[in-house]
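Below you'll find a set of structures to go through.
None of the figures in this text is laboratory data; all of them are computed from the coordinates on show. Predicted model, so just to flag it, every value in this text is computed and none were measured. Cβ atoms are built from the backbone, for glycine too; each structure is taken alone.
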Structure 1
Amino acid sequence: MPTLNLTMRSIDAAKPPKTGRAELWDRNVRGLGFRVTSNGHKSWCLMYRVDGRLRRHTLGAYPAVSLAKARSKALKALAQVADGLDPAADKIARRQALTFRELANEYLEKHAKANKRSWKKDESILNRDVLPRIGDRKVPAVTKRDIIEILDRIAARGAPIASNRTFEVIRKIFNWAVSRGLAENSPCVGVTKLSKERTRERVLSNSELRKFWNGLEKGHISPEVRLQLKLQLVTAQRKGEVIGAGWGEFDLEAKVWTIPASRSKNGRAHRVPLTKTALQIIDKVKALGHAGEWLFPSPKGIKAKNGSKKSISAAAVNRALMRSLHGMGLDNVTPHDLRRSAATYMAQAGVGRVVLAKVLNHVSADRNVTAIYDRHGYDKEKRQALQIWERRLKEILGR
């Protein structure tokens, strides 16, 4: 295999390939390789022979393991090989003994929970469609065919997008396992998503907004879901942030709802000015008389591990809306379309890109705005934007 004198410059300049992984081999330490995968993950490995068999030993991820440290670890491993020992023996034994269920649990505990706000979705996907099929299989025994069969089963029940999400989770687990030396390779290499996805662009027209709003009042839908959907439309916030809203987040005197960083998708606390219409919706929520932490508690009384009652689930909201669409005279409407529609109408009314990004709590590209101005949170501008949307919505609804 071709070698070169690896330097920090050559390592940092290594570009991810379109598929699979690319490898650079060090001229200074025999067998030391630097790998970069198509998703940008960089790591070190060592190739050597024991009893005539070629071995690949993972030395760690870059930049946690520097070039100097990788060379040091490689030299120590090669010294073991010279003494007749296999430096990867412990990892090989563990890989052979590890089940996919154990690997998945380790991934959730050591990676997903620490780095992904959506780790519970990963856990749910695994529990529903993956672990029942291959959970007890030894990691080296999981094949590409196993992965494809799981994806085909999900797509066959009419859920092609769920099939794609499941594949993403499985692929992430195996990529993580390979980088940690818990798997020799990934059976996901060469597997592609079953369905092509397009960015959704659904925006409700004036007549559709009227049908939606009036249909919520007349349809067979719970008052909790009805008010949650209205509050989402009026505030233009994310579905998950609305359904998980707690009473402690609201300052009704100041007319502000503060979504904490722990619940915000981008990890930033977000202040949402409350318009008159939003406050009226919240008053109706209060009138439902639910005691407890949540605006929209689960009607089933489901409790979290700490014993507290959970909020209504996103799946319940989705199902309720889907069941009601026909009676509203609508089709192909999702809760997220409400947020996109609100944003579109604000933009049409002249709300600027920077302010709109602040209303939606997007990480915007307004790099030229001074840091001092940015820190005040745009409360005044956000309130004005939401009031513009409130007036427009009332005009559409004829109120």
Structure 2
Amino acid sequence: MTTIGILVGGGPAPGINGVIGAAAIYARRQGARVLGVLEGFRWLMEGDADRYAELSISTVSRIHLLGGSILRTARANPTKKPGDLRTVVETLHKIGIDRLVTIGGDDTCYSAMRVAEEAGDAIRVAHVPKTIDNDLPLPEGIPTFGFETARETGATILSHLMEDARTTGRWYVAVMMGRSAGHLALGTAKSSGATLAIVSEEFPDGPIRLADVQRRIEASIVKRIAFNRPYGVVVISEGIGERLHPDDLARLPELPRDEHGHVRLAELPLGRLVVSGVSQGLTELGLPMTIIAKDVGYELRCVAPNAFDSEYTRDLGAGAVRCLLDGKQAVMVTREGNGIHPIPLGDILDRKTGRTRVRLLDIASPSYTMARALQVRLERQDLENPRMVQLLEETSGRRISELRERWAGALGE
């Protein structure tokens, strides 16, 4: 009997249970046995062949409506040591798994590819891309599952903060989860009508200076105050923290890293660092404001999926099993239009790094251009507009020549 294993790696995302449930139902109806491997690669790497659960149709038939993961998840990385990969494959053999569905982001995707290489034809692997960051290299316009639910939930949170800001006359700086890509930051900001969104992709390649981020926010706040609206919400992408200049990070304690070598951005006080500089700058201009730092991310990962992600993930789960039963090996499963399309895992690698490519936000796209046009942001043309120059000078009490020099970093000059 064909035995299909299902495991989840990386951080949670809305819709994981939809993939698990649909994969199990489809496989059981094709006569296969289905085993849910608990906590990703964690126990497989230790050679523990007892950490799994038998999945029947009755146990998974309604789980697509639930957040979280019934199989839990872990960030255990089997690619760091060759011995770990061998142990994973050997343990899968002990359990009896000959087909494997992995669910996860870029790191789990890479691990799935390496497991497929190690196992050869003995274990066929299909990966289902999952992340609220939306940063996997899927076809144009196709989101990773969980992103739409996270965007919807994040936009609701930002909308509440906008109303609180208006009511109390204060500012919020919300750091939005997303590691290196700004999709979630821009998507939630645009959906909620936040005042300003700053993403790492809008900066030139190389390290980002903290002062440039702070001045960008300071200038936008002054511009909004000039229009007699001294409140708002600024959204900044978590990925800015990953690219901060070493000199800015030097004054921080040693930052911990996860199993895949990434800085644990949740433990970087990016919001507080930004707020501190912005508050100091506004005080220098005679415009002291109440500014609150707020991290948004963990609240989004385990909410129940919306209708889009519930349907989407069921297609992906059933599609992954169908690909495996059709003989596909080492593929990532995507949905385009009304069809399921497998992409060879080797095709999504970055040839320079050997790792999974990251889909960054396209700041040349019409969507980004429109989002930016709807924000309150100081632009170069503002400093050429006589009326705007007058308002900025009156609000800040500084000559435009001084403001131009002060905000050069904000304008990318």
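Odds and ends about this structure:
- Test item: mean count of other Cβ atoms within 10 Å over residues 167-174 calculated as 21.0, pick one of 1, 2: 1
- With relative contact order in percent (Cα under 8 Å, 6 or more apart) derived as 11, matching label from 1, 2: 1
- At a computed -0.70, -1.03, -1.14 (log10 I(q)/I(0) by the Debye sum over Cα atoms at q = 0.10, 0.13, 0.14 Å⁻¹), which of 1, 2: 2
- For distance in nm of label points 7 Å out along Cα→Cβ at positions 79 and 231 computed as 4.7, the structure of 1, 2 it came from: 2
- For 3.0 (distance in nm of label points 7 Å out along Cα→Cβ at positions 15 and 351, calculated) the corresponding structure among 1, 2: 2
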